[in-house]
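The structures come next, written out as structure tokens.
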Structure I
Amino acid sequence: MSQTAGPEHVVAHGLGLEALLSYPLLQAINERRTRRVARGCSIEAGPLSHHSANQPDPLSPLEEAILICSTGLTGVVMHDGPLKKPSGAPEDLGSMFWNVLARSAPSADNCQATSLFMINDEGVWLLRRPRGKEAAALVDSLPRSWSDWSEEDWLRAAAAVKVRVHEDRLEFPRVFPFYIGWNKQFSNVPGSTIFLPVVDCTRQYINILLIVLSEPDGQRPIVVDDWQRFRPRSWADWKAWVAGHLGLAPKIPYQPIGGVDRATGGFVNPDNVVPLGAGYALRTDYEIYFLLQNLMLIGQAMGIGIWGHGSIWPAYVLQRDTAKGWKGLGFRHTSPKKGAPWAPIPASQHNPVGIDGLLEGLCPPYVASMDEAVDRVIEEKYGPDGIFTDPTLLARAYRNAADAETYLKLQNRHPPEAIRYAKDICRYIYETYGRFPAHIDAFYTPGFWVQCHHLELEYYERFFDPYLWRNQAGHDRRWHQEG
């Protein structure tokens, strides 16, 4: 890590950054509000209408950089989970984590699966997620505490993760099903900056399968497909299934993925049944909401307008077809397998699997098979550059570097049988439905984004209690030396 700034270290901050660093967290939570009307927007609302005389006013590079960094890397994590059970036996989940460097929001097993796309007047940007040695180099190049960052530090950190995807603003026809309700009037308007989250569900889906299949004897589950052989297919079958489970007739057995041999062989517990659909996103998606909350609190502290609301409909926002007026993100989509058994949405729909060369899911066409996908997860954990191979990065969190080596010696790797069963499950999903995963898209977006903008102050001054926008009222003076 870079040296912590000493007492003699003084960083010159502008008025805006100084005000941000001193803004109380509790005040940001208390005063966080949705303020929808961006500078330059007009409102048609009868007697409450407002017709703007202003031009759109984009956020400055520094303002955007601070928002970007509020969702980014923040240092090293502490792998402080137990490596032994109370009995003294090895803990089986010692290698569940994905990343050594920390992000500003928690995520399942520190998978950091959420990517944010930033949309502004200059185009569409992917905010990359640096990993491993690249992430460490970026963290090392900056002061440890944000309070010691200069304006140039914020700008440099943001520039290191920005990748332009398209040179025009994301846009769709302003009608339903693209925009809904009054969002048509002032969502994604010129001058605004929008953050759209997209979650890679492929790697963590495999990782969680490996984790639960690495549980101790008697606790490992048997996995069934609740869309196929888990549920009876006819009313007669349904009555027989219910009667069996009420003890009125012989039970109809589950048909587990990979066959019954794993249960009879003792690897899994046949009474611990997990339907594929019970997992959905396997908790991979909760990181989204912490990141978006960061944006909203930082935006309030900065004194800009923050509006979290429904994005372009998820089925469309990842697509790009300019002939139709669809200027979305441009993900590659694969079609469901022809002749595949009927399944609910999303398995019956096209699957966004990635943006070639930029953000690729761990599924075909970016791997030759799902067996290879599982092997890639193992490689990313335990290969030459894996986080459970080299103690150098891990050692940053410890007082003594030797403790990191001890951690790596004690953590248990996934057993071969768990890897084989994970491959069976992933292969079954892909061969049955022609996509991976089936119960959620490879890249999932919740249909929600956060818009950031300078406020149309004249509108709020005319109609709203000044207390409710007092921090926004002084924004231009602090950040742009105006007023």
Structure II
Amino acid sequence: MDTDVVISGAGPTGLLLGTELALAGVRVRVLERQERRHDQSRALTLHPRSVEILDLRGIADRFLALGRTVPSWHFAGLSKQLDFSAFDTRHGYTLFLEQVHTERLLEERARELGVEVSYGHEVVSLTQDENGVDVAVAGPGGEFHLRAAYLVGCDGGRSKVRESAGIGFPGTDGTMSAMLGDFAVVDADAIAAAGKSPVLVVPLTDGLTRFVLTDPERMRVPATEPVTFEEFRDTLIRLTGTSFGIAEPKWLSRFGNATRLAENYRAGRVFLAGDAAHVHFPAAGQGLNTGLQDAMNLGWKLAAELNGWAPPALLDTYHSERSPVGRLVTDNTQAQTLLLELTLVPDYRGPVTALREMLDSLLEIPQVNARLAGQVSALTTSYPSPGGDPLVGTRMPDLPLVSPPGSRISELLHTGEFCYVDFTGDGTAQVSTGWKDRIAVATGDRGTWNQGIDEVLVRPDGHIAWVRRETDPPDATIRRTGITAWAGTPERTAVGR
């Protein structure tokens, strides 16, 4: 094998996946068709669960140092904000950070871990057999081939990997589009005087200002049609009465509401993640975040398979766990987009305004607000096990630990291992001996987590794999069975690379 895993696409999803694999000692090569990292930022936010997973690897502070936190967020632009404070998290906020910075920080981390990132290299086709994948690559020196154990397509909505692997991408074509523009020159006084405006105005770093607008007269223009400066300026004037003094556009883009979800996130030795698996209107800023969480779910599982300890069918759980999340995101973004779209149609403006006011009142109900806040933030994302304990698959709170003294659960996950927390002292010796190469062992204080739990095994992605309750017998065989189902047997199986 030339490498263990080839990743197509050096966006946030591909870069985080690369870091996850390299952390586990897997050889990774990331191929990016662009000749250099782009300097535009479509996405602007990292939601609470995304900040949590960065914290699980000890790198969240790098991102927090550059961004600014926003304590709440929105659903469909409704007036009543989503409240993150009701959740048991140390990161109950959205981090406002442009994608260009997110990508730069992730690439820096990937290179620290030895990931090879190659710009100007595009995957053009693939063939696979039971032992690996042959990847045809177009590079600066012409076409060449790589042999890898696995290939992951993180190459966006027009994924060449998805197409070559024969994975269907059903959904709906776009019915509307919106525009955004980043400008170096604006009239700050005009922005301050604008008050409530149908245009979203966001100050970016590096002195840029972003405008996002949906023009009722132009919203049926295909998303593929380029935006001109004249169109953008004229639309601003028509919608607001002012051009806001915009000049020197650094980026103009049109985006639409085409919505698609891959039929399967896996085809043999080929996987999809991020926009290659799901595309939708960027309502509530969920796309980049969903891709990061795809990468976090897939990375440790691929590494387990390559390192020879994965339990049977572990890789199949990637699709079974993440595809339903993709479905939830595509469904809720379609609902949000429809609320926006119909507001712009004169015949529906009155009824939709009434509907939005009703939804605002429903968001005053804490349970309703928490339902939507949990979905948008991904704090309530769960991977339930049929017939298992209801805690299995939920995210593990970042509890303080008795031992190691002064530590938290997130710190024990920095190396990408499992974390076993014993609230009684009975099982520590067995786990420490049998799985010392892949499970960090800790002692917890039951008073910090009132769930009636004596033992818990936390997956590398921060979700609960197995628990033993106070009412269950402290049986070593039951413990071994529960841990082995996710962390494999203590003995490894040799895997050819």
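None of the figures in this text is laboratory data; all of them are computed from the coordinates on show. As the structure is a prediction and not an experimental result, all values here were calculated from the model. Cβ atoms are built from the backbone, for glycine too; each structure is taken alone.
Observations
- A value of 24 for relative contact order in percent (Cα under 8 Å, 6 or more apart), calculated from one of I, II, originates in structure I.
- Structure responsible for 2.3, with distance in nm of label points 7 Å out along Cα→Cβ at positions 116 and 180 calculated and labels I, II on offer: I
- Comparison of I, II - label where FRET efficiency 1/(1 + (r/R0)^6) of positions 308 and 420 (r between Cβ atoms, R0 = 35 Å, to 0.05) is highest: II
- Looking at distance in nm of label points 7 Å out along Cα→Cβ at positions 44 and 380 for structures I, II, the greatest value goes to I.
- Of the structures I, II, the one that 197 was derived from, the read-out being volume of the Cα convex hull per residue in Å³: I
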